[in-house]
Structure 1
């Protein structure tokens, strides 16, 4: 018994959990020095980013998505005509990407995509094409034949809303529906996920936002009861209730993303709820800032608590790391990536000194590698 106790103590002394750094992928526009998708590693203790390296060459991979099994990455090429494609990649042990397949999106300027939570369906939205594409996925990450659905309509902004402009697609918390924010029609279209790669209209089929708002991105609260969208054209945050039984959205609250007295110019870009569900973050282009809202956990209403400069030009996409401790912001019109620490008591942002350079960063996605465990045993003294 004594020997077993001593062995157990030695096991505890020599038990090591080796936590790898979190992979950070940057989708970019390749109109300048950028060549495609870049990879960095985030130290979740310090917020330090490694120097980014090119992981895959691709024209204008503005948005990327990660398969739920963390083995595959998908990226659009925000191009037109035959160059408008969606590609899949296998993710290697060090985060390197190996091409698997690609498919046409059959619409101009694909700008956003999502994978359902079971990894069976990939959905892409075409901003200029006014349509969406849905594809079945194989177990090996290959993209199957697509199906295509067109949107119709317009809204009150004569310059930006003459026709449909689907700008994002997000999967609902119960994995039963897909929500497509259409800037051109001032609607969030709602689809049922049926078979892999198949979409049918929900009833209700859409939620209409205030006229001229231009919904861009969408983010659900972890409790599944609330959803939030940023209105690109009017620089506002919209809070909505979500009825999961019917797939129905309803307006709760609307707040400006700009500080009181600020000039009403520019537009919003990204919209993300913190993993804890306590705060909502929205980026402001032109004002070059990120707005922090506190979310009332009972009502879903919003209180603006901070508007923080990003120290770069045109903050487009940003990401919140899996630990919830850091927010990483990319800039479309400058080559810097800004890293902010998040106060987990208040949600407030503080700029760190961990900036790196990626030209025309548009989108940021994370993968938390699986922790590996090693156990060493020392021989017992006889």
Structure 2
């Protein structure tokens, strides 16, 4: 569908503004497929297969698929090698690309940074920390921006992480299935007995107060959920999350646990964030090096939920929820948007954002 102009005259502009402010809470514009760059490592057969499948299923323009080539059998990429790759990627990224999706699981780090933050900002030691220290802030945090590259000169990045093509396809299809569904869902904020990893828990009551009119929210005191099958949000703090085989995530679900090494992929000395995706969640997050337990280095539940419920895609909402993301990796299906509305209005121009045609096709085929 082509863009439909509404703001050609002063009266039309006024009417567009009135429409914007009278739309329901879930009417924000979401990132479009033509704004997403797909980065494929040609040395990694699985990366190539994931990239091809994702580009086809989400109707990503061919010009947005960027091919690089480097060793993928190690968890850490050195900054010099990364810098050469990043230079190539930037040179091949059109002005319309506002975010990136990687199609691999390893490497998940660039020296001391997560690989998703390195692609978002470029490699810079200020996004790292030795010991319990703050890192450089995320200018995109809790913003209303619908164009982060235009507004902040950074491209939020996520990894479509999987150890098999079957798992990747499952993740991608779940993301597509979630689009525009506004499901009968629940948010669970879990407070465990692990105080060191529960530094987000003090914010949970305020989250419930602010957002319970948008989605039912339960603050649960336990080690982990059991026999819950309506999960859209699951935020907790623990090294290893129990009972994941007993719960059901709805398509589009976000889930993560505050712990030191959750971002180590595909395995970790603690529970890898990849386990969330394998259990059915559509997006997750974890830190790749010791972050200490700063809540600022992990997704803030109320911010992630607010932007997702307002119609942002998963990559937008998750990235907007972390103040200091330099040490954390985002994983999942970037364009999932369960709370988006079809033909939402771009608040900058007063113009209709076209329906994601890829999702339209999927909706008709189900």
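Where a number appears in this text, it was derived from the coordinates with a stated rule and is not lab data. Worth saying up front: this structure is predicted, and the values here are computed from it rather than measured. Cβ atoms are built from the backbone, for glycine too; each structure is taken alone.
A value of 24.0 was derived for mean count of other Cβ atoms within 10 Å over residues 124-131; which structure in 1, 2 was it taken from?
1
Comparing Rg/Rh (Cα atoms, Kirkwood Rh), for residues 156-339 alone across 1, 2, which is largest?
On the way: 1: 0.96; 2: 0.92.
Comparing 1, 2, the top value of Rg/Rh (Cα atoms, Kirkwood Rh), for residues 156-339 alone belongs to 1.
Work out the source of 59, 47, 40 here, i.e. which of 1, 2 gives that when Cα extents along the principal axes in Å is computed.
Details: 1: 86, 49, 47; 2: 59, 47, 40.
Label of the source structure: 2.
Among the shown structures 1, 2, from which was the value -8000 of helix-only ellipticity at 222 nm (-39500 (n - 2.57) for each DSSP H run of 4 or more, over all residues; to 500) calculated?
Details: 1: -1000; 2: -8000.
Source structure: 2.
Computing relative contact order in percent (Cα under 8 Å, 6 or more apart) gives 14 for which of 1, 2? All intermediate terms of the calculation are to be shown ahead of the outcome.
Working: 1: 14; 2: 22.
Answer for the origin of the read-out: 1.
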